[in-house]
Each structure stands twice: as C-alpha cells, then as structure tokens.
Structure P
Amino acid sequence: MHETEPSKTALGAAAYRAMHQFLDQGRIFADPLALRILGAYGMVLKVRAKLHPKALEAHRGMRLFVSARSAIAEAHLKAGVETRGVAQMVVLGAGLDTFAYRNPFEGRLRVFEVDHPATQAWKRRRLAETRIAIPASLTYAPVNFETDALMDGLTAVGFDPGMRTFFAWLGVIPYLTREAALATLGLIGALPGGGEVVFDYSDPPQTLSPEARAAQAERAAGVASVGEPFLTYFEPADLHAELTARGLSNIDDLGPQELMSGYFRPGAAPDPARTRGGHVMFASSP
C-alpha cells in the first residue's frame, strides 16, 4: 500500500457501490454519497459505462453482491438500534464506506471507522475535496492490523466495550488468515455490552461449480496481482460452530440461493447449480 492512496480492493468496492447507483438505479442499496465521494473518478466510471457497457456488465454479479452486503448490514444495524439497544457502530476496514456521513441515527448511534492509516488519510482528503461533512457522531480509529491491536486502537479514541455494538465488516475476511478472522470474531462475541456483526465470506473454491470456480479464480488472480490475495474460505457448518463457540450464537447466513431470490432476482426460484459461492452473515451475542 502506498501512503498516498487507499487499498486497491477498498477502491474497487467503492466503485461497485457507485456504479450500482447509476447502472442499477440503486435498487438494492441506495447511497446518495457513493458516487460523490469518488469525485473525478466517479465521473470516469460514468463515461466508461456509456462507452463500454458490455465490459462493465461482465462484473454485474460482483456489483450486486457488494451492494447487497451493504444493504443487509444496514438493515441489521437499523434493527439493532431500534430494538436491541445498539449504541455504537464500528466499521472495520471502512475504506470509502459512507454510512457515517448519512447516519440516520445521529444522536443515538456513535460510529467508529477503523482502517489502515494510509487509507484513512486518503479518505479524509477525498471528503474534504468533495465537501462531505464529517459529523460529530463519527470517530476515526487508525489501526494497522499487522502491528496494532484492534481493541487498543478503539479504546484509545473513546470506544466503550460496555455498550452494545454493531460491527460492519465487509470485504475484509477473505484477505485475512483464518486465525486473524476468528480472533476478531471472538473479540466481538466477548464484548461485555454485547456484540453484533455482519460480514461476508466464500465457500472453498474446490466446492464451487466449474463455472463459479473459474470466475473465482479470475477474481483471485486480480486481487493477488495488486498485493491483496485471498487467504481464507469457510465451510458454513464449520464457521457456524466457530461463531457459536465465540459467543455469537444468533446466526443468519445468507448464501447464494438466498441472495439471488432476495436481492439479485427477487422471487427467483431456487437454482440447484448455485448452492455454493459468496455468503453474507449476521451473527450476534444474546
């Protein structure tokens, strides 16, 4: 990672969210700041969409997945604030996520953005350049996950472990080791005030259909080429057991079938060929 730019995968996820707004009219996930925060790069995306529509359409599946995971996370957050007493939100690996800048629970929900210092500094420059205000409810927690302890970084800026907290952890786990991912999930499950999390993961490549395996191999090669390789996959049953052992016993795991019928093609009949792939998971302590 260069000190003057963000993670390549963080920028890619932001581009997918922005393109969803003008290519799909934000039908899965409406985010009025997704395009704006990209500034001139967002305008480049719109021009490319007009000049090369077929090239962009080749990435439609990933664009919809990225949009769906954000929609799912914010739906669970809303329920948490309104019915379960969630008072803090932590955005892990925040990238160019915009929730904190359009927070509908201002005054009720404190938001902490955790990210690598280089990505965070780049984002704050983007916010200034695009005139997106930083709200009083937002606190930045710069953490280098290779050298810093997450809880130390959070408590240093005022995080309260005794308050029920929702964690949005999107597009991160595949790039971590299994041990690092489970350690963070254990931290969330052990919070004295209670913890909730939404994250995404993928089934192991060898369990995918030939078509899905080929698409996954292409994505893996792409992220590896920019120095951010995929490291971890999970079998659902194994992951559920690991979560339960770490105090996260309330589990809602949306796999390919549920994502297809609920978000990509609402009401679509089950497709036996698409039982394996990407998942979006909600888990919480009691």
Structure Q
Amino acid sequence: MIEAGAYGERMAGYLHLTGVPIHAALGSGRSELAVTRLQAPMGFTDPTSPIPLEKAFSIHLHLRANQGGRLWLSGKLVPTGKRPSGGVTILDLEEDPIAFFPNPIDVVQFYIPRMALEEFAYENRIAMVNTLSWPHCETDATLKHLGMAVLSAIQRNEPTPKIFLDYIGQTILAHATSIYGATPAAPGPIRGQLVPWQSRRAMEFLDANLYGDVSLASVAAECNLSVSHFAHAFRRTFGRPPHRWLMERRIDAVKNLLLTSRLTLAEVASKCGFADQSALNRSFKRVLGESPGEWRRSRKGHH
C-alpha cells in the first residue's frame, strides 16, 4: 500500500496549490498507484518546491491547452513547448523535477511507483520495463479516455467501487508498460539469463518446496521454459545450478535449527528434507567444510 509519495495533498504542497485536490488510490498492495487532479486557475507565481527523490514516475495528462513556462530536470533546463489538451508529460521522480508555469493548468496526474511496474510485470510474466518515456506533450487518446473515466468516478458524491478503481489501475499499468515502456533506457537482462519475473518465480517456487523432492521440470514449467533452457538460464542468473541453490537454502534452514533448537541431528535432517542424518552430514560438509555437529558445537559452546 502506498503510504507516501508525490501525489494527492503532498503533490499539491510541492506545487503550492491551495485546497485539497481530488485524488484516489488505484489497485492495492505492491501494484498500487494513485491519481490526482492538479488545478492552478491562475498559474504559478513561483517555481515548484523540490520533490523528494523516489523510485516513481509522475505522468501528467493535460486537460487544458497551454504553453510557456520552464522545467528543470536534474538541474538542467529542458524545453517545454506547447501542451495541448490530451498531451502527456512523463517525469522520472529520480530526476529532481522543478517547474514554473505562469499560465493556468489543469492536469490529471498518475503517480506510478517502480514497484508497481515490477509487480505488474511479475504477475503477467512479461519483461520488466526500466523506464517510461513519451514524446514531450504528444497527445495520447487512450490515456485521456482513462483519465476522464477515473475523474468522472472519483468526483461523484457516492463512493467509487474499489473493483472499478482496481480495474482502471491495472489498465493504466498495462498501457504504461506497453506504450511508454517500449524503449527501455537501461539494458535488459543479459542474454541467456532469466528475466526478473522468472527469477522471482523460480525462487518462490523452490522456497515453497524447500523440503520436498522438487523436479527441475516443475520449476521450469513455472517459468514457461523448457528444462534445458531453464537449467542454463538459472545457472547464468544465480551463478550455480538449481540443485546447488536449493541445497544451500536447505543448509541455511539446518543452521537455523542447529542454533535455535535442541533437536537431534537426525530430527533436523528429517525436518529439512534429508533422507537421513548421513545425507545431512555429507551435504553440510560439502557446503561448509565441517559436519553439522562440529558447526553447532563451535557456535553454541558445547563440549
């Protein structure tokens, strides 16, 4: 859930606007974003206050045509030009944007944390975009329709159904990812590696099956890859094959039990998915260079 960020009352404060702007959260959890209507009928008399740096984007849909003013990104003045109704400006909030617009403005702001983009990519099993970009103030009819739909909903007197706001939020993330994220500024994953959503899914699946007899094919299927492709990509991504990664996680669980419980080594072996104490001893010594008994005694002061 978004608890802080450059939207709503905070964004109005940075722009020195009076009154509480209409705003709403769209979606929930890690994929939540926010929408705010920012209006300055007389324009600004001073530059905006610096917005604290954060991993998020501020997408501005201009509802009123205007021109003039100044915009600074990372301390550098950038051209602003004309801003037609339906025009879109995308600001990366890690670039320290500061603006001065003396003419009236009416903007729908979509505040999108990078985390929301990452979660959307993960949930939909697509490559994560590294940036959002759009020609300065070029019109976007789709975003305008979405903006007007959400504005119409949140400006009513009765509460807006959450299911509708969540749906609009997902639609906006899909639009931003496919249209504004088409040309990433940073390089994507190294060829032959798992993409971010696949890495995360593989780790989650292996963790969920930490003590079971998980097959390579089942993990590969979770990542929509063939077994051979997955095995090579996993090793390139994590620097070790899947069975080694899983074994190291099991050994971490063993170490925790050795330090926090009075279980015998045979009981620890059974709880952590090893066939017997001998199997635990062999694996533990292969990874750490000493037996689990030696490791426990050296850290708990047992004699």
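Each reported figure results from applying straightforward, stated rules to the coordinates on display, with no laboratory input. Note that this is a predicted model, so its numbers are computed, not measured. Cβ atoms are built from the backbone, for glycine too; each structure is taken alone.
Once FRET efficiency 1/(1 + (r/R0)^6) of positions 108 and 180 (r between Cβ atoms, R0 = 25 Å, to 0.05) is evaluated on every structure in P, Q, the highest one turns out to be Q.
In terms of relative contact order in percent (Cα under 8 Å, 6 or more apart), the structure with the greatest value among P, Q is P. Comparing distance in nm of label points 7 Å out along Cα→Cβ at positions 52 and 68 across structures P, Q, the highest figure comes from Q. Given a value of 108 for volume of the Cα convex hull per residue in Å³, for residues 156-235 alone, point me to the structure among P, Q it was derived from. Structure P accounts for this read-out. Each of structures P, Q was scored by mean projected area of the Cα convex hull in nm²; the highest score is held by Q.
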